[in-house]
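So, here's a batch of structures to check.
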Structure P
């Protein structure tokens, strides 16, 4: 594991700026997000209905919440991308700089995965074709089943990349804050109205039903570029986390913990996004204080470094493992009461996915990132490294 050169530096001053060219604590947040998704697909998503022992059953149930890693990715993406756009808004070649860098960061690994899915025949040609056009979260409109779950959230990210730069470019920061706030308020109402009218499909993955997470992150990016003080950020941080916890507890009897009832359909994502917005502020505050070692855990930062590629390839790794065991090692196929086999599946498949993601990042994706110097003139370079940060999703980027 590569060591962190910052580990040998003295503690950060309490008043260090929250926004810096390079914010390593956000890599740890990415790592947490992708680890949640990895645990979900490795355990609960496939074996949640199986019977296991007391402790293993509790662990299996805990991995059920890994899907919220996607919400964390959305909040991170809204925060980082909006910040990048705001910081380059008045610079020349605004669109060229942004879209060139995003394309070099996102598209090579994305299209490589699509080609692989097609060659391995693990997804239909129709699904892959729609995914080439960033419509993986809208395939139902074309009568096509989703053939690879993680791609739905990447489609949402792509829609954000395509539309949001024009919004940032055209409006003032004050109006951008108003637009972001309107999305945060309107989208939950839209989800609730759609549910009440009987249109319940896609509430958790159509772009217009999940854009509030991105907008929440955008609001934070705007807010931290105002005259807000560190003390006020602390207050906002605790307010966001406390209010989301209170909403979750108060809404539990009314179904906020499931999207099968009206309150949950409208406000479950809002509650989660609000909590993660507070967590993001907490990490920024801790990362600029003497407590920064707690938000710079090397293993999680390493997963954050690989988060985009790992998000792309992990489900395929589980599919390949299952295919191999079913045909050649049936004794290793997990079943009820055999948690050790489930864990073995997770260890081998996720380990392979991490290895491939690392090789992809180091020897494939980095080749395209180096092209930015020839495609984007050096005179257009932004100060710092944040523009070259790994895709926030990964994240980018689901159940």
Structure Q
């Protein structure tokens, strides 16, 4: 049903990477959320008032807060689709992440308020009046929420949207909370034990935990989380497989929102090759990434000497030294400045964050081992740190 609605209400729905189409998806999702949550709020609120049930009222107000969340999602997608300008040269797509964070914060605050109300109901219990109508209201709401979960999850996967994934998780928590309220009401009705306040508290705690989890998830892209290993492997494998590229390193990825990925990487090319030819290869790779993968890639070209036997032999030996210290370390940009009395071995080593050896200790360790090869060899080492998962 979700895909049918998308085909009807989202023009050009297949072109999901177009910012305008993405905005249409977001607007449609927001409107669906607002309408369905308002319907559930109305029927559950009056059912809760009639039954004198704090847990049902809490569940109803939760649906009202979901409508507010849908408004945030609606506004977020609209702002995220704005084109880049002088103040935001990388675009506004991160607004979508911000809207997801706001939804998560609202969820936690609502859960906290519900917890306070439920505690009051536990301390000062009131008799509840549970009827068949109340049960039917909760059952209908449960089914509608289950459809909401499916709807948001489907659209979230289509757009790869953290905001909609957060909204789907919110709806899933509502399904569980409504189910708990329904079970609690049935137990109270058939046993006489008043569990209304306790059920409300359980729902509130669940909502708060879900909110905290979503806050963490939606904050990661804003803080600058590492890209997935699959994403990194694809970049390294694509570039490394090109003719004329002999090494790839120092990849950095910057996410400015869905469809706004910027990256930079260093590529080693043979120093003896015509620089115009190497530059043409680099240009073609950058264009391929932009048009095929939607990644704004900038490549720094590192010329490497490959036709000097002495340099090649030292390169192999130093690689062995690095590997002997730790397989987690890599080396790149190796070159040798030969002099009449000594030689400078200039290269970079890349270590992961949290590596057991400090940068200075590592440089000294490698330098000492190089001088064992020849006391007239001196190392000039730059230590880099990995900004992406190891490919």
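The numbers here are math on the coordinates, done by the rules we state, and not lab data. Not measured: the values here are computed from a predicted model. Cβ atoms are built from the backbone, for glycine too; each structure is taken alone.
Going by mean count of other Cβ atoms within 10 Å over residues 79-86, which of structures P, Q comes out largest?
Values: P: 22.9; Q: 14.2.
Answer by largest value of mean count of other Cβ atoms within 10 Å over residues 79-86: P.
From P, Q, which structure was log10 I(q)/I(0) by the Debye sum over Cα atoms at q = 0.10, 0.14 Å⁻¹ = -0.68, -1.39 calculated on? Can you show the working numbers first?
Working: P: -0.68, -1.39; Q: -0.78, -1.11.
Considering all the candidates, the number was obtained from P.
Can you say which of P, Q returns 0.65 when FRET efficiency 1/(1 + (r/R0)^6) of positions 255 and 367 (r between Cβ atoms, R0 = 41 Å, to 0.05) is computed?
Matching structure: Q.
One of P, Q was used to calculate FRET efficiency 1/(1 + (r/R0)^6) of positions 95 and 359 (r between Cβ atoms, R0 = 35 Å, to 0.05), giving 0.60; which? If you can, show how the numbers build up before the last one.
Values: P: 0.60; Q: 0.40.
Checking each candidate, the match is P.
Determine which structure produced the value 1.07 for Rg/Rh (Cα atoms, Kirkwood Rh), for residues 135-214 alone, calculated from the coordinates; the candidates are P, Q. Could the numbers behind the result be given before it?
Details: P: 1.02; Q: 1.07.
Comparing all candidates, it corresponds to Q.
If mean count of other Cβ atoms within 10 Å over residues 167-174 comes out at 24.8 when worked out from the coordinates, which of P, Q was used? Don't skip to the end; give the middle numbers.
On the way: P: 13.4; Q: 24.8.
Answer for the origin of the read-out: Q.
Identify which of structures P, Q gives the largest calculated value of distance in nm of label points 7 Å out along Cα→Cβ at positions 247 and 263. Walk me through the numbers on the way to the answer.
Working: P: 1.3; Q: 2.0.
Of structures P, Q, the maximum of distance in nm of label points 7 Å out along Cα→Cβ at positions 247 and 263 occurs in Q.
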